[in-house]
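Heads up, there are several structures right after this.
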Structure I
Amino acid sequence: MLDELRDFYCEVVGLEVGDRPPFRSFGYWLYAGGQAVLHLSESRPTENRPAQPVGTFDHAAFQCTGRAAYEQELTRRGIQYRTALVPETQLLQLFFSDPAGNGVELNFENEDA
């Protein structure tokens, strides 16, 4: 599942795999603009989690540019999404789910909307 999530966040959201310290657990650190923004890691054997968790967190939010290209890619991949406009700020948001059922929020400034 971690490889699928890595691919999803790299190919759909535009993050990049970057350096990760040599932890005992398997995982990836995903970067945006040179900053590690998402850490994907195996659960430790001592953690009491279901083998196939669904919706492990509510959502992750990312500031983005190029809304039209994101919408085209989501449509091309058959990923259903919804849009919302943040009151007063005119920030446009795209909402969809990753392969594990976690929410993804992409935010675009008004001039990019």
Structure II
Amino acid sequence: MQALQTLPVPLQTVLLLVASNVFMTFAWYGHLKNLSASPWWIAALISWCIALFEYLLQVPANRIGYTQFNVGQLKIMQEVITLVVFVPFAVIYLKEPLKLDFLWAGLCMVGAVYFVFRSN
């Protein structure tokens, strides 16, 4: 974490959010592949344990980011990163087909980024 502090705040925020989203994506969707035969409550407990690491990264990311971004900007940043992490996860890990809808969703997010960051 010490080396991270030498980076600019926007980069610290993005890196922590990306790492957080990797944990989040596995917590929310990884059980669909690995624990599909297990009872739901086992998947929920394992997901909850994974989500702890998400929060250990998410909370500092938002605290650091909030020094330069407003909460709306942080939220849109989070959503864009979620999509950037989720699409490869779905295609590579879960073997979901790559759909043109991912592109359209990404373009909508570009619009959201524009509107949230344009006043700065």
Structure III
Amino acid sequence: MTATDRLHEIHVLLDRLKQDYPAEINSFLGFMGKAEGNPALSTAEKELINIALSVAAQCEWCIALHCRGAIAAGASRDAIMSAAFQAVLMHGGPALMYLVPLSQTLDELLSEPQHG
């Protein structure tokens, strides 16, 4: 499965949840918007933190989502990998294995025409 596939699955899931469980998903999305809207950290810094947490949590969908966000916010491949290694430092071998989907995601997203 590619990063693009995972990002599409997130979109499909959110659309379905908005239809079937609007109160729950809108509450979550509202909280997410407030948490992400705090100006104490830049968008890139928040996305790098989210990448580290995604690697530690071993969530390939989160990795794709937050890599896309970090790249859009101007984070470099080296910054993204550095954040991921912080997760490995704190979470060990299982997090290290999630550098596989992280690297694949970066290869895919950074090869897109706007980044190539």
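Readers should treat all values here as calculations from the given coordinates under stated rules, not as data from a laboratory. It should be emphasised that the depicted structure is a prediction, and the values quoted were computed from it without experimental measurement. Cβ atoms are built from the backbone, for glycine too; each structure is taken alone.
One of I, II, III was used to compute helix-only ellipticity at 222 nm (-39500 (n - 2.57) for each DSSP H run of 4 or more, over all residues; to 500), and the answer was -26000. Which one was it?
Checking each candidate, the match is III.
Thinking only about FRET efficiency 1/(1 + (r/R0)^6) of positions 5 and 29 (r between Cβ atoms, R0 = 25 Å, to 0.05), which of I, II, III has the largest value?
I
Ranked on distance in nm of label points 7 Å out along Cα→Cβ at positions 37 and 77, which label among I, II, III comes first with the largest value?
II
Assuming 12.2, 34 is Rg and Dmax of the Cα atoms in Å, for residues 21-60 alone as calculated from a single structure, say which of I, II, III it is.
The read-out was computed on structure I.
Taking 15.0 as the value of mean count of other Cβ atoms within 10 Å over residues 13-20 derived from one of the structures shown (I, II, III), identify that structure.
This value belongs to structure I.
Name the one structure among I, II, III that Rg and Dmax of the Cα atoms in Å of 15.2, 48 was derived from.
Answer by label: I.
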